[in-house]
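Engineer: Okay, got some structures for you below.
The numbers here are math on the coordinates, done by the rules we state, and not lab data. Predicted model, so just to flag it, every value in this text is computed and none were measured. Cβ atoms are built from the backbone, for glycine too; each structure is taken alone.
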Structure I
Amino acid sequence: MHGNARDLARAGEGADALVCLGDLVLFLDYADHSRGIFPDLFGVENADRIVELRTARRFTEAREFQAGLWASLDGDRPAVIEKAVRKQYAELFAAFPTPTYATYGNVDMPPLWREYARPGTTVLDGERVEIGGRVFGFVGGGLRTPMRTPYEISDEEYAAKIEAVGEVDVLCTHIPPEVPELVYDTVARRFERGSRALLDAIRRTRPKYALFGHVHQPLARRMRIGTTECVNVGHFAATGTPWVLEW
């Protein structure tokens, strides 16, 4: 999602339900460095620099550069970030149609969701729900990385949520299974974190579909793992177009 409330308001038109796989927050747009919380606070030139450092995988230097920017800013860092995130959440949750089924992305702040999720929006993480006669399982968040985004958890905790979901018809996660073609971002030129536990569960339980996002410009948008159709449902912030599942 990454802040695209305008297109989100139309995404569910004609559908029985909307499924959201997280990353509502837009902190920094790697395609347009003028968009997001970071450039709003520190300007486009500093956004250009942080993207340059991260793309070069100079994460320590990027953290030091960012720490210097925060030190120059008036106000408590967590409070400043939370205020900006709350503004985005208010717009995005108001745009969700009824019914919406959603889980968290790695840049989301789960404790805030309960304040903004209205009746008609069901938030699930390590849980199942029936939609149109099919069982959907949801697992949110991401695995730990040098980026240190807000909702990164250990491999063990993530695997436990995958196990809790069990056998489903449609397995919905924020991050992809750990397959090179599905986790490589062709624009950022790096491998994102995928889940080995998710890959093992797909092979073991064989859901009809495994849906995910996280990798904005993947090398492969879809592939089969056994009998399971694995689909990167798209970088909605850029396209504004939802992926449609019909049965």
Structure II
Amino acid sequence: MTRLSAAFRGLVTAFAAVLAITAVPATAQARTEPTAPEDFVALRSVDPTVIEEIRYFTPHNFVGEPVDGYRQPLCILTRPAAEALHQAQTRLLSQGYSLKVYDCYRPQRAVDHFVRWAEDLDDQDMKAEFYPDVDKTRLFADGYIAEKSGHSRGSTMDLTIVRLPAEPTRPYRPGEPLVPCFAPQDERFPDNSVDMGTGFDCFDTRSHTLDPRIQGPQRANRLLLKDTLEDVGLVNLPEEWWHFTYRPEPYPDTYFDFPVSAKALAGRR
């Protein structure tokens, strides 16, 4: 009996040791989400008049589904970038226009989502709208997708101009017929912005800001956006008419991964 009890106690002790090694306290299991540095703000706290249509919170984007890290449809930027947009918005409002942002700060986990999507050559559900003339195998080589994005540094935004009063943009319905992003404006997915010659996130050389095929009112609209933003310290990416970065960037070498949410701003609004 004593020998059996001793053996039993040994088994119990060994089992307890295994549990001690493998068990993780509940507090340790809950992953702590990163938060934004103090000088990141919600754009609406600096200028609530700028229209926000955060596309990656919705399925209407080249991936075809809400993108990782977008918890709320919220534009977050470093304060200097947000204040520069406020200056630009003030100028445009006096001319009967408003800015509309499609994307602002973008967490690294969202960029990682883009990379996984680009590597999945079988997923071409949104090709007809966003990259009709580009082979998906070329997305990395042609620079449309990269493993790092300036958006993750917090001072880059994608945006356009809307004539006031702004008409609402109808919601995208997943599965609806898609039209090329460079089709005439009255054929493309309806957007309440002025005509820029292509839609947002159009993977095509027609999206180059000064592409010579874009003339007349479309070119004038692009130049209005470009000139207004460059006057307040925002620099355009020549390959994308919608893409601008505040210079000098507060975080030129840091790629953040806190989620797009009010909670990530640690109580700030």
Structure III
Amino acid sequence: MPVPDEQLFPHATGNAISTVEAHKEPQELIFYAGWFCPFVQRSWIVLEEKGIPYQYKEVNPYKKEKHFLDINPKGLVPAVEYHGKALYESLVLCEFFEDAYPEHKPSILPGDAYTKAHARLWVDFVGKAFVPAYMRLIMAQGEEKQDEARAELYDALRKFAAQVKGPYFLGEEFSLVDVAIVPWITRDHVPAEHRGYSREAVSDEWKRYADHVEQRESVLKTKSDKDKYADIYGRYLRDEAQSEAAKAVRAGRVIP
């Protein structure tokens, strides 16, 4: 019997469907994606930022079809095939695109060693502090647990916002730090509608940053209609989701 998460809306909508349609033709780089996934959106944003030729292929990672499992034994999106070789993990792919297509600009990491390392530290913070806190809030059941999770999320966001130079994290240039966090910003209507979250309650600095970064063209081009996220996030709100990320949050493990 299929798990509920298999029953997903089958394709991107809104601005994202136009982007998908523009990338149907075969290319040396095949991008395996799930339209609904924030980790996918990270890598997809970088492909669009840099104007890299790619072929988009929609997959349902919950069905674990053989060809996709051959590409990524973990069965998670995003993944790519490049000259017949497979790679996966959203942030690894972002840096791979940077290295494999150096002629495609803009760069998503700064050129000098110190600033690049500083950026990677805050990408790590997003993965270890922000994303788990965000998911714990979405999945929290009961007012007390939701209040605790919201406070944890606000703390992480205030720390992040205090480091934003503006208008983007590192200043004028959009970077991997922005890529790492913005998919969850585009989905923060979910905790706003269901968990008492608001950008204003975090800080003025956070609201200013979030309002700006979500309007980046590459972000808008990879975003589906708001209502289509409702079903998948409803499963998280009820703590019924069977994604590997949801299982990790329940178990107190690192999100894979």
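Engineer: Comparing FRET efficiency 1/(1 + (r/R0)^6) of positions 91 and 147 (r between Cβ atoms, R0 = 30 Å, to 0.05) across structures I, II, III, which is largest?
Structural biologist: Working: I: 0.80; II: 0.25; III: 0.45.
Once FRET efficiency 1/(1 + (r/R0)^6) of positions 91 and 147 (r between Cβ atoms, R0 = 30 Å, to 0.05) is worked out for each structure, I has the highest.
Engineer: Quick check: -11000 is what I get for helix-only ellipticity at 222 nm (-39500 (n - 2.57) for each DSSP H run of 4 or more, over all residues; to 500), calculated from one of I, II, III. Which structure matches? Can you show the working numbers first?
Structural biologist: Details: I: -11000; II: -8500; III: -14500.
Answer by label: I.
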